[in-house]
Structure 1
Amino acid sequence: MHKQLRRALVATAGLALWSTAAMAQDDGLRAGVAEDMPELMALYRDLHANPELSFQETETAAKLAARMRALGFAVTEGVGRTGVVAVMRNGDGPTVLIRADMDALPVVEQTGLPFASTVTATPATGVETGVMHACGHDTHMAAWIGAAQQLVDHRDEWSGTLVMILQPAEELGEGALAMLEDGLFTRFPKPDYALAFHDAAQFPAGMIGYAPGYALANVDSVDITVRGVGGHGAYPQTTKDPIVLASAIVMKLQTLVSRELSPLEPGVVTVGSFRAGSKHNVISDEAKLQLTVRSYTDESRKLLLDGIARIARGEAIASGIPDDKLPIVTVEDNHTPSTYNDPGLTQSIMDGFRARFGEDRVMQVPSVMGGEDFGQFRRAAPDDIESLIFWVGGVPQDEWQAAQAGDATLPSLHSPFWAPDAEAVIATAAEALAASAIDLMRPRGS
């Protein structure tokens, strides 16, 4: 972590979360959120204790849809299988979309929280597992409701159309596309702006982080089946060893980023799985590689994927593999596109956050190579939609300070031990989302 960023984070951890000194004006949002916090925390605990896996979020969707109807939204369920769209029209003006994701992960919770999940379910793998909101989507949903309540309470301050969506299956990278393919931008108002946030396990609770431009990466999963000619391990000359060939492919793949991609362009090619053989003295006839590939631009993505296919084929030919046994390279369909934060929109909203929360609580942070399918919404209409996703730190301050002193190790997102300071995340994000939407839809001249 950069020294400047680390110093700023340490300073942030010592701030009083609810300080109002930095607020440009007392617009009532913070007080409104504070008043709603007991109810929002009860909702958060319920969501945390009752998580649902990707495309199984039926109960979650139903209980949140009911809340939005009670607030006066026109609500449609079952969009993109289990997604929810809630629309409120409030005069002429821009259309703002606010998104929260609903799905949990196949993780056995080990936080020790009194409301820890004991839910079990069966994902697509067919193996029953524990289920946990190990990525913090429960905080996302609670803050989403909190923002909706404030926008309803402050509807005299904005004019336009509010489209609030609950998205399924973010963890699979498939939910945003499922909603779009089910008519999100044709059956419902197409947004001018799209907003979202994600809790963060690397920042102290209540800090807001942002990255203009590319913020999260293209994510591709690639399978390579390396075929050879099996035989006895004592007579390798009678075989075409797929393990040796696959090893050569793994090593050559490392040159894609170091020698073919521009040093100024980020990229990752990681071989996460290498499986072959079953016995000491048998040369198998097949090896299987599984890769994750990360990039930002479409051009870099194409360069890496084309390079993987070329290297696999070229190494096989060099090893004397016949044409009918060349490697099979498969790019899985569930590609997650990179997420791009429009710089002008980002700057404008962050200026507002600095005035509202204080300079020390709002920090530009490095982009990451993680994936997030929120980018699909802007990609669906890049000439019409500006988007922003930001991070809200969730590390409890005592844990953050212990980690900075070297006395503790922080769990990451997707860890069975991830237990954010939910109150700080929800309160900060609810206020930030509501304030952003109001600023974007505030009538001109007001």
Structure 2
Amino acid sequence: MADMQKLLKLLGELDDQLVSCMRCGMCQAVCPIYGQTGREADVARGKIALLEGLAKELVKDPAGVQDKVTRCLLCGSCAANCPSGVKALDIFLKARTILTGYMGLSKVKQAIFRGMLTKPKLFNKLLGVAGMFQGLFTTPVNDIIGSSCSKFLAPVLGDRHLMLLAKTPLHSEVPSLDTPAGKSGLKVAFFPGCLADKIFPRVGHAVLKVLKHHGVGVYMPEGQACCGIPALSSGDRESYDKLVRANLEVFAKGNFDYLVTPCATCTSTMKKIWPMMAEGMSKAEQETIKALSAKIMDVNAFVVDKLGLTAPQAAEGAQTVTVHDPCHLKKSLGVSAQPRTVLSMNTGCKIVEMNASDACCGCGGSFTLQHADISAKIGKQKRDNIAATGAKVVATGCPACMLQISDMLSRSGDRIAVKHPMEIYAESL
């Protein structure tokens, strides 16, 4: 159990943030979970009302409070549409930290976060072994999407259609890079993120191809760790801090203009959540986070805003592509036009917009496991919107969204490819 003084300090900070909620209910209109359940406890306003009495509720029913607070995708829709500027994501992440500090972390999560995730070399080795044997327990189901299903894993994963671990992760093919700036005069640090490293290395290779094409130097150090959001979302501040410090250490050794990542969640976490949750770290670490945060960019935004790319006109008979806007990209970072420009750089593609392109896909990290039914219902709406466009490809700048959308399309028998915008651009080079 965490030190009670730290918990009381966090409770005080939480109280200061809660007072800004006016109970207007604007969050109801945009919350994807409330849209499925209609329950006040599932919307930001309801959770904030619950958290106002958190100190008393912790004693009365800590498990009940935790259940309600974790029924959240952390998509940021409520915060993006709040007229009072309530920082709902900040509030819910701090609340989860308080609850986990009070109740303790489950044995399973201790094993995952503290036993594996905070030890990048071990984590890579374990997933490497898992990747070697996964074919024994899975069956391919959709060659266009590349998905598989598994009766063996059904007790844990249900009837999901999975994207398997890559045969060769990105870190094995490209252990590290330190190339000088070319014609662009710019050099970036490259943070692939766990999913682009271990499940979608093709995304990482596409990014490197685009950067090389435009004469951008790349610093990609060994020993990169998870950005920390899975641990923090579970309230495990100890593991989160270790992961942040591990990344600060490896990137401190490089000299670069920007740090880019192809993962919307990693970008948002590193740029916004790292500074927000830095108060418990040393002054030097806080300064390092502040300086690094200012350099962090989504890779689509970097290519368009810093390299000055402008899209040419699509060629005759171009393939139709629709676009899903990840919550952490559009709602958190305001990045929406740039991925479309990147896609349009491939003249063989023509964008056809889907209805509600910025509606949440229903993934939310571990939410999709803990609340599978709600996640699938939200995901099915996204699938229907994609299918209605008639597009052959759906593009999105978040590997977690790629997982969820691949699952939803595959379960429906759709033969629609799921790609990152950088992949589609790289195909044209």
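Figure out for me which of the structures 1, 2 the number -0.24, -0.43, -1.43 belongs to, where log10 I(q)/I(0) by the Debye sum over Cα atoms at q = 0.06, 0.08, 0.14 Å⁻¹ was derived from the coordinates. Only one of 1, 2 returns -0.24, -0.43, -1.43 for log10 I(q)/I(0) by the Debye sum over Cα atoms at q = 0.06, 0.08, 0.14 Å⁻¹, namely 2. Identify the structure, out of 1, 2, from whose coordinates helix-only ellipticity at 222 nm (-39500 (n - 2.57) for each DSSP H run of 4 or more, over all residues; to 500) was calculated to give -11000. Structure of origin is 1. Taking Rg/Rh (Cα atoms, Kirkwood Rh), for residues 229-300 alone as the criterion, the top-ranked structure out of 1, 2 is 1, with the highest value. Among candidates 1, 2, the computation of distance in nm of label points 7 Å out along Cα→Cβ at positions 133 and 349 that gave 3.8 used structure 2. With respect to distance in nm of label points 7 Å out along Cα→Cβ at positions 285 and 333, the largest value across structures 1, 2 is given by 1. Can you tell which of 1, 2 yields 15.5, 51 when Rg and Dmax of the Cα atoms in Å, for residues 125-196 alone is derived from it? Derived from 1, not from the others.
Comparison across structures 1, 2 (criterion: mean count of other Cβ atoms within 10 Å over residues 237-244) gives the highest value for 2. Of the structures labelled 1, 2, which one yields 47, 25, 19 when Cα extents along the principal axes in Å, for residues 85-140 alone is computed from its coordinates? Clearly, the read-out refers to 2. Hey, relative contact order in percent (Cα under 8 Å, 6 or more apart) derived from one of 1, 2 reads 25; which structure? The read-out comes from structure 1.
FYI, it's all coordinate maths here, none of it is from the lab. No experiment lies behind these values; they were computed from the predicted model shown. Cβ atoms are built from the backbone, for glycine too; each structure is taken alone.
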